[in-house]
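So, here come the structures, one by one.
Bear in mind that the values in this text are calculations on the coordinates, not laboratory data. Keep in mind that this is a model prediction, so the values were computed, not measured. Cβ atoms are built from the backbone, for glycine too; each structure is taken alone.
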Structure 1
Amino acid sequence: MNIAYISVPYRYGQGKPGTEQGPAAVEQAGLLETLAANGQEAVRYGEAAVLSEDAVREEDPQLKRLEGVVHTTNDLHLLVREALTEQRFPLLVGGDHSMAIGTIAGMRQVVPRLGVIWFDAHGDLNTPETSPSGNIHGMPLAVALGEGHQRLTEIGGDGVKLQPEHLVFIGLRDVDAGEQELIDRLGIRVYDMEAIRTRGMDAIMKEAVAYLKETTDAFYLSFDMDGLDPSLVEGTGTRVADGIMLDDAKTVLRHCAEQDEFIAAEFVEVNPLLEEGNGTAILANDLIGNLLQYMRTHRLVK
């Protein structure tokens, strides 16, 4: 495996301090050792550029800290594009979930028909008009679908970066009215917590992966730590009750890792300032280790 570890130490997509410390917290939990243990050089491929606090204005309450988000996601899309062009596997650690604007934009420049598995409690499909908070970490998928502010949708080039039929939600359970309208109108595939309890994560992931493999060239996993049950993750900013438990999360990782079409992953919304100790970052590192081990095993079996 040729892993490109990219850190995104920023928080401008949401209002709570701390996600800018997420990558460092995961490294403190042993990330570089985890990479080395799975046959990777323990080095950072790149770090997305982040504006200073003084340089970030908050002029529009419906689109908070726009300059900071645009700056980082634009730089990130270049890093992701370069890594994929070099046939590396981008492994991104953030940072709040608005960073996915850059991840998807960079991937789309290399992968014409990109698929996305979105592991999250939230839809992240808001626009400035529908968002109840104005926080851009609730907007990255809308941006990828071509909805929202032009400064965001033009990152990585004009136009739609993601087709609605190429998106799958896992664990969705907190959806705003405007997001639900978009899901219904575009026919986006959703596996919510009721489906997971009823059918089991193994069956759902088999179906989700098969669905994406039929219509896309490759896919990536965007893993928001708040997709997990709150009992597992104190250090993330928007926890929602009745979430995904650890065994099911590992099932998601395993099914992704077993596919040759799986080409990138990001882990987001680690906020060490919200907990005593470093438990959420430790869990993120463990999950990354699980993913890399599954990938390594799959390639050895092949």
Structure 2
Amino acid sequence: MAIDPQLLAYYRRLAEQYGALPVPVDARARRERFVEVAASSVVPDPAGITWEDLTLALAGRSLTARLFRPPVDAPSRLIVYFHGGGWVVGSHETHHSVAALLAADTGCAVASVDYRLAPEHSFPAPCDDAVDAVRWFAAQRASLGFDTGFLAVAGDSAGGHLAALGAQQVNTEAGQQVVAAQLLVYPVTAPVLSSESYRAFADGPGLTRDEMAWFWTQFIGAESLARGAQHDDPRIHLMAHAPQVQPPATAIVVAANDVLRDDGLAYADFLVRHDATVVTIEASGMTHGFARLQPDAPRAREWMQRAAQAFASLFDDV
């Protein structure tokens, strides 16, 4: 499928800037490169959006979250957001514009969480952080001035995996839908690298099969990754077991040209089979990471606006 011309131009610029440089081989070097790359895709915050950094005091540790508030008078609904980056790179800084634009597009407050990163903090640390962050924001809605009758999660790529896991586990513990809705943008959902989309888009652009294998290995280790579809830990393979409570209403967005396309489509089917309301959007012309590239490609911005509208349309039904 043809890739959007503005995205192709973006990848050509990256190739010109970094093509002659060695590929980063460790987590620290990859993070440094990602910070540089992400800095070129930041735009001024939408009009009326304000933000502040919060500290989440959790058991044995603390996390930082950047909280974006839209210009509304009534108590806002809250979305807890988890950034992408293969559980290894990324932060609320690299995804600042993604979260700010989501707040503007949905009219909701968005809390972008900085969870611990692999391999220094490998599985289950990022999962534990996601679950505890969702719990923390659920408990703090009143004190932060948010609608106490609503909570949603969102995330892109590995952040989509963490968002879905956080919603699933918190709802299971409560025996009800504490998290009422979720937006999952090209989410990672299973340690399986043999789908049709993995074969079709193994060499990218945006994300390659080898890169995804490297990220999974940093997160769970090579031996665990080798279990693939047979993995029975639902914190790793989101579809390993049937959910114990009805899943949240869900908007899933996949990029048509992405190794993770089939991850998202498989999870959408899984949720439908377990009685969730699901809206699935396949973004034609898009590659992995397009949510972060809204400043670089008008079509990427249009797809994310469409995703936000679909997500918000679910709120009145929950």
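A few comments on the model shown:
- Answer label among 1, 2 for the case where distance in nm of label points 7 Å out along Cα→Cβ at positions 67 and 283, calculated from the coordinates, equals 2.8: 2
- Top of 1, 2 by distance in nm of label points 7 Å out along Cα→Cβ at positions 3 and 19, largest first: 1
- Answer label among 1, 2 for the case where semi-axes √(5λ) of the Cα gyration tensor in Å, for residues 99-274 alone, calculated from the coordinates, equals 26, 17, 16: 2
- For the set 1, 2, ranking by relative contact order in percent (Cα under 8 Å, 6 or more apart) places 1 highest.
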